[in-house]
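What follows is a set of structures for review.
Laboratory data are not the source of any read-out in this text; all were calculated from the coordinates shown. Everything quoted here is computed from the prediction, not taken from an experiment. Cβ atoms are built from the backbone, for glycine too; each structure is taken alone.
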Structure P
Amino acid sequence: MKVAICTLGCKVNQYETQALEAELIRRGHTLVPFPGPADACIVNTCAVTAVSGKKSRQAVRRAKKENPAALVGVCGCYAQTSPEPAAALGADLVMGTAGRLAFLDRLEELAAGRPGPITEVDNPMRRRSFERLPAGGLEGRTRAMLKVEDGCVNFCTYCIIPYARGPVRSLPPAEAAREAARLAGEGYRELVLTGIEISSWGADFRDGTGLIDLTEAVCAAAPGCRVRLGSLEPRTVTEDFCRRAAALDSLCPHFHLSLQSGCDATLKRMGRKYDSERYYQSVKLLRDHFCCPGITTDLIVGFPGETEAEFEETLDFLRRCAFSAVHIFPYSRRAGTPAADWPDQVPNAVKEDRARRAAAVAEALSRRWLERWIGETLPVLFEEERNGLWRGHAPNYTEVWAAGDGLHNQVREVRITSAASGSLRGILPEKAPPASGRGGGGAPDF
């Protein structure tokens, strides 16, 4: 079959899509761009916000419209939490966030003439084992993803994902190390450890092992690769974590710490397990142990009950933390979560205004972060060419552009000359001064 895949949402979905791609190729099928023309279209859906669900439905409708004779299979978080609405869109196959190989089995059965449609969605709360899928990268990528964890038991009051993914399940460290070594052997220059909530990795083993133990094992197994961590819960960052992480030469000094709000009252309503001072302690620990690490975060504005004063607290906290980048989301009501039914919803106009104001603060912080690198030399892993320039990322996850020839999947030192449009520009000097493989530069001017 010719199969087209549309992926929405997080890095876990991207990982699971590349696993589907690898398995489809192994089974003798051909991948084509979404939405085709194709014999089958797969939509790997997202449900993290109401907007994500809407985009997922639109992708299914587009697949049906542009390939009316094709099979349409729907999987992922939206399919898991809303199987009936997904099936009502005319999908031939609806499965959720587990059994990806079985999903392909059912798709092949439908192609062979099995009567449809088929809807098979389990109860995620009963899951106890980690689903092994082939690790790797999407076609043409220099960065491979290694999913090491699934599930979440935090149950934040705004989030549907625990209900879509179930409890925490972890990939054993020996298996993670073997996969990391294999990916390095295939030529990937960077590995991203990803999961629904990787800070909870190992909780199901009940033997005291945690994320830093896994990180050490992966770095040892793939010494020639950069290793990058996915999103972290702030309480993961302790003195022991930072001391051990800083000793790993291949670990990228970029840490995405989920924030959501800088106001303690809002954090409490969200059901977050930390306050602003504990969060700031994590930021300070990282800057104490790493030389100018990139620290990025997520922010939800307009959460139910958020007052103007609480929002201003959050803006002040953003400035205090001096993030390198902030991803801002107006609160989106998600049916099935406690916060969706609360009476003190913030009007859309207010949410939009706060998102604009937070974006202005974030842009100023990003500009300050970028400008401090001008004149420095950074090691950049180049990924793709666009309009005569090559795009890549430094270890601190700052985007860098430079002119050159055939730079794909190469790590080259780049002398930074300017900053613009959320990224850095630079040149490839013939004899660049030594640059740290983990970010370069002196102490941050924060």
Structure Q
Amino acid sequence: MISRTTAYRATVAIIWALALWHSWTSRGLFVDGANFLVHIVRQEAFFDFYLPRVFAMILGQIPVMTAVTLGVTDLHLLARLLSLGLFALPTIFYTLALHRAKDDAVLLAVVIAAIAIVFMTTSFFIVGEYNTLYAVTILMAVRLGTADRPTWPDAIVLVLLSLLAIRTYETMLYLGPLLCCVMLWKAWPARGRPVLPSLLYLVSAVFMVMGMMVALNSVKHPHSPEHLVETWLMAADFWQNLQFDLALAAALVVIGWALLKPEALQQRLPYLCGGAFLALLALSPLLALSDGLVRPLAKSQYVARTVSGLIIGAMILVIVTWRSKLAAHVRTMVALRAPAASSRFLGFALLMLIAGLPADLFLTRSWVGYIDAMHASVQMRSGVIPVEDTPIGHRPDSLLVENWVLTSQSLLLRSKPSDGVLAPPRDFTDWVPFPPQELPNLGRFYWRN
């Protein structure tokens, strides 16, 4: 049996250790992140090209823009600072949610499960603003679920979080109305309802509706219609994310058992059955020993980002119901009141998080090798270098390649003006932000080891 304090401290230590290591390895340059940094250094300004997500964009770029403003020209350091801003933002919100839930084993387990199932399995694409929105909405749900009535601290925090959520990500299309209803539900029947905090709850609810409207407008008038269609089609391919599949399967085994036979939650059997999937998750990096694509893959992580929003929505409902009168009518929640059941539930959530570590470590080490190989490749010769002539064009480095951003990534890794840049594969004809023959001038900015 694990204690709440141990689970809380272990989770906080894990997510912050990972955030710092991911930042040190410049993982924020994966896919769109490299394009972001090229724009930031060439303009020496925030890259805020997409208004529906501008709040998360600006906050994530504060560390790197601070350094640029202070005169830092080392692209390696700037890449680390961009990564730090991107990883620290959701990690801060998850940490605050964990702190608020730390005195309740079941709520703490749900927050840890959100990190294990969603954040750990989809955040290799950390530049995606969905990482921040999902953390923000979990924090809002925990504060709403643990508040007996509106108070000044909760009301102020909810207003700030709701303001941020207005322009963060398109899944506010349904998360916004959901949280709006929760806020109204929590504020209206509160005993001795304080007027001003209750009004701030209403302001937060309005912000949630505004976020929904921004999301709706961005879907109706997208920045790139082709990208929107691709995103909708990709949403059905979430099963291609092996880490996500195994973590979710483990959770579904326990959830299914809890719904069908709640009293079994005090026993080991449900968790042993779910644990089989966690064992597979922990061992999944071994699949890289074969030549197949059934393995943890960085590029498969962003295909699960859309369905992850539905999982976050379900977790929000569980969180706000747990402390309400409705919980007494849900057999599973009644069973979880037993100390043995809640403790096992919490222990399993922490085990989910730990089981995801090997795959995360494997992918990050693969990323380090990819960056090193690309840095060596651009130093081979001047001019445009076909990617086929470098290790990047071959396994295992090719598994991390997104063709459209290759030139941007290699441009950032140049240590001197005579270094080359990589060109996408010869048969690649789609749009690229910076064609190899029309490179932007990064001036005094170079990569330094």
Structure R
Amino acid sequence: MIQAVFLFPKGFLWGTATAAHQVEGRNENNTWRLWEEEPDRIHNGEKAGLACDWWGGRWREDLDRAAKAGQNAHRLSVEWSRVQPAPDRWDEGALDFYRQILRELVNRGMTPVVTLHHFTDPIWFAEKGGWESDDSPALFSVYANKTVEALKEYCNLWVTINEPNVYVSGGYLGGGFPPGKNNLKTAFGVFANLLRGHASAYRGIHKVQPTARVGVAHHVRGFEPARPWFPADRWIVNVLHANFNNAFPGALQDGRFRFAFRSMSVPEASGAQDFFGLNYYTAEQAAFAPFAKDDFFAKRFFPHGADLSPTGFIANRPDAFYKAMRWAERFKLPIVITENGVEDAQDTLRPRYLLQHVHQVWRALNNSWPIKGYFHWSLIDNFEWERGWGQRFGLWGLDRETRARIHRKSVDLYAAICKENGISSEMTEKYAPEVFSKLFPE
């Protein structure tokens, strides 16, 4: 048997990612809590509830497990509605809570990455019009500045907004997020305000903390023409990529926002990004569908025979992950893989998905692409938004009744990767022998 190791650079960040509403529990003052109360909004009528009980203190044991498993970083988010429960009030106790988590991450030798907006908005913010209001960028920037001022002693890596494209498509193009609208004009305005909000926060954060590194976690989905020979399919792939993947980061590059066949100048956004956060999960095929106006005239699907996750939500496409990193490299910024993972309660697909995708990161690094870290989604099973508890993305499983943590073999695999700072033929043979020949060909 071949014996070899794909080694990563010294100092590479190995971590997992979490988000406040998904793991904390007891969130009562944000838009998702209201959304969960409405009938037919969440899979099986489920609610976040106690979630993983981080607000009750169980973050300590979870971060202990992460540190013991060799992880040297963790990405988490701050819940805006806790920090600013009313427009004229700040909760210093909530800031102390997050400060304590960051302090203990640092004490464990782990680098914190903090996300300031991960899908949830305070109820008071939504009542003021949310991101539809032109006041929203300034309101968000005030919150961002306050939070960074409070936490800057322990963190200098900041993600302002997680997946603005998913937030817009989910909430304003019929995707099942609050506020549940489906209007292209409104979506354009919200997207533009998110862009302005990021730009304003970016400038403000650098005033508060000049050494800060600030970016966005961009969700990138692979699109391929279902019929490569058919010009209309190639055209629709370009449309999907331009609108879903490229609109936000493109505006951060040149100050021109292009979305839904419209464009506008947002000059303050130009250059407002210190690193490129890349969230990647899967890729799909697309065919031109002339009557699917609400879907940008596209029919999207996974091909027959794809290596699918249990609910069919994700296809295992590491080759498309490599293409996503190649595209991100064109922005000429350091790249951090801020999310990558697969839902798999039985933990049968995850080992090969993990090894194959981390191998693609190694390939990218060998092209001298500036990949600085990899954060697996997620540390533990959590509440997956409109999909409720029906998808299990955690390295560690969660018993929803007892909140007991369930050890999966992927815990040991990722620990081996982190401690080795690479992928070895030995760990591949042990955890996913079915892909050994793909990673270590004769």
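Table for the structure above
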quantity	calculated
Which of P, Q, R leads on distance in nm of label points 7 Å out along Cα→Cβ at positions 349 and 381, largest value	Q
Comparison of P, Q, R by distance in nm of label points 7 Å out along Cα→Cβ at positions 21 and 277 - largest value held by	P
Which entry (P, Q, R) yields the derived value -0.27, -0.37, -0.74, -1.18 for log10 I(q)/I(0) by the Debye sum over Cα atoms at q = 0.06, 0.07, 0.10, 0.13 Å⁻¹	Q
Value 3.2, calculated as distance in nm of label points 7 Å out along Cα→Cβ at positions 77 and 293, assigned to which of P, Q, R	R
